[in-house]
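Next up, some structures in structure tokens.
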Structure P
Amino acid sequence: MIQFQVEGMSCQHCVAAVTRAIHKHDANAGVQVDLPAGLVLVESSQPQDVLKAAIDEAGYTVVGASSPAQ
């Protein structure tokens, strides 16, 4: 699970756009978006950089990312 802090998301359209962008790189990814907190949680086999780039390409700014300690 990777947690991204994302700026610029404000509505359900934003949620759909981010989810679609991630699913382009991993159709089976689990995506949870917390709009008030500006968080996107992703469960995916793709590298963090690929997922960050997908969110950036959707027009949103990733300002931080973290993974839980293994």
Structure Q
Amino acid sequence: MVNAIKGVFITCDIPMAQFIVNMNNSMPSSQKFIIHVLDSTHLFVQPHVEQMIRSAVAEFRDQNSYEKPS
């Protein structure tokens, strides 16, 4: 019998994948959202966390952006 799981497929670079994996690892076991790490740049996650991941990634990028001083 085949088991199907609904989820969101994420493709990103290696550092961003590690950021998402670390975010998942910091959650309590009942709230972990990664279904499967396919390889170093592809993740399969639960669909209800898509917006949370987008927000965390946007915040992470904003904190790590360089702006040339005027």
Worksheet, complete the sentence: Working back from 14.2, 63 (Rg and Dmax of the Cα atoms in Å, computed), options P, Q, answer is structure Q
Worksheet, complete the sentence: The value 17.1 for mean count of other Cβ atoms within 10 Å over residues 3-10, derived from one of P, Q, belongs to structure P
Worksheet item: Which of the displayed structures (P, Q) returns the greatest value of relative contact order in percent (Cα under 8 Å, 6 or more apart) on calculation?
Response: P
Fill in: Structure (P, Q) behind the derived value 0.9 of distance in nm of label points 7 Å out along Cα→Cβ at positions 11 and 35
P
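Computed from the coordinates by the stated procedures, all read-outs in this text should not be read as laboratory data. Bear in mind the structure is a predicted one, so any value in this text is a computation, not a measurement. Cβ atoms are built from the backbone, for glycine too; each structure is taken alone.
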